[in-house]
Structure 1
Amino acid sequence: MVRFDDLTYVYPGKTNGLKNINLNIEKGSFVFICGSTSEYKTTFLNLIYGELLPTSGKLQILDYTLPDDRKKLFQIRAKVGYAFHPLSFFEELTVRENLLIPLYIRNKRDLSKSIDDYIHDMTELNPLSLVKTLSSSEKQKLNLLRAFIIEPLIVLADEPFKYLHKEDTEKWIRFFQNKANSGVTVISTAISHNIPEKFGIKFYTIKNGRLLEENEKQPQSF
């Protein structure tokens, strides 16, 4: 589903970045990429989303290979949901309208019929509330819901529990696990390995731009 083949990414004019990444994430996996704030976790996700292209090596996403298929990024992104930071919404629009936009862009208007139930079940937000009135925690829930609303094959979640309380975090962990069990590949980042360890979820650690072995921690705390 997602495979890094000897992939290196270095930002223009710099020498630091991801180095010689080899990793195969199978369909229906739920994995964490852990590391400190300077360890290119978001870069890792942005490569999968096609925001960045490998400096060298290959990245296979579904049936596409980057950088070879860089002209097909729209097809890739149509199948990938991304809950990213900083949180970005149309603040003057409602919760419902912010979720309808990605559906309309991807020509999935049929999914809008049950959108209010989806909002209530996962966020308990009022669909008619203006986004500008929401708290950081509420916006984070909306951010996560937006990533899944398009019924993607892959979901990327950048520190998805950053603003959530313990109970909400556990609820979304279960949601992620259920989606993975249904065949969706979920790739999340985290500063600490505490959450994946607590819930028995596979994790990988980035240290100095390199990927450690599965479930291997950094030698020092984050």
Structure 2
Amino acid sequence: MKYDCLIIDDEKLLADSTSEYFNLFGVKTAVAYNASECLEFFSENTAKLLLLDINLEDSSGFKLCKKLREKTDIPILFISARTSDDDKIIALNIGGDDYIQKPYSLGVLLAKVKVVLKRFGQSTDTKYSDGRLTVDFDAKQVFVDGVAAKLTSLEFKLLSYLIKNENKVIPKQELFEEVWEDKFTGDGTLNVHIRKIREVIEKNPSSPKYIITIWGDGYKFIGGKQ
């Protein structure tokens, strides 16, 4: 599965509460309680960002970071109760992107995580493909069953934004601000564009499988061949 964030921390109560809080606010988060579980996680899953505690029961965060950096360059934010400046220097020198002190405010931490995800995560994938639907973000092309499909520039931008936030509920207001860059765009305009996209990519636009309406909230793109 694809996650936005993986928390690696052997303080289970803190890790679980942080994960629950992140998920509540749309940041899809998983938890590993030690280095072994972290490595096992990446055998079947992906994450866009790591929150890594320095002190782990079966290893140190420093050692785990070095091992991870052999295979991935995703952002790693160190979290620790230590106050030593030496720890901060080591963390940043071995590939950490920031050093966060415990105890931390969940709201402040969530805001930092969202900033990092936005900065590092938007351009990591240049193409979406599931065997039926292919979207080339750089070339701005859409193919359905191998046949080129026509979307307007705005429709392509809307579809791309939903795909890049796959399996997350995107509020209408966020789409107005991020796609239209106009927070005063109306629901009717958005609904018309969603309907046109569905007519192009869905087998049955009246019973969509890719772009799902979450009543009262917004829309969600469901990945995988439909």
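We did not get these values from a lab; they are worked out from the coordinates using the rules stated. Everything numeric here is computed off the predicted structure, so don't read it as measured data. Cβ atoms are built from the backbone, for glycine too; each structure is taken alone.
Thinking of 1, 2, which structure, once relative contact order in percent (Cα under 8 Å, 6 or more apart) is computed, gives back 29?
Numbers: 1: 29; 2: 13.
That value comes from structure 1.
With volume of the Cα convex hull per residue in Å³ computed per structure, which member of 1, 2 shows the largest figure? Write down the numbers at each step before the final one.
On the way: 1: 127; 2: 138.
Largest calculated value belongs to 2.
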Open item on the list: With Rg/Rh (Cα atoms, Kirkwood Rh), for residues 42-169 alone as the yardstick, tell me which of 1, 2 scores highest.
Closed with: 2
- [ ] Given a value of -11500 for helix-only ellipticity at 222 nm (-39500 (n - 2.57) for each DSSP H run of 4 or more, over all residues; to 500), point me to the structure among 1, 2 it was derived from.
- [x] 2
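Work out which structure the value 22.2 belongs to, where mean count of other Cβ atoms within 10 Å over residues 154-161 was derived from one of 1, 2. Walk me through the intermediate numbers first.
Numbers: 1: 22.2; 2: 19.4.
Structure 1 accounts for this read-out.
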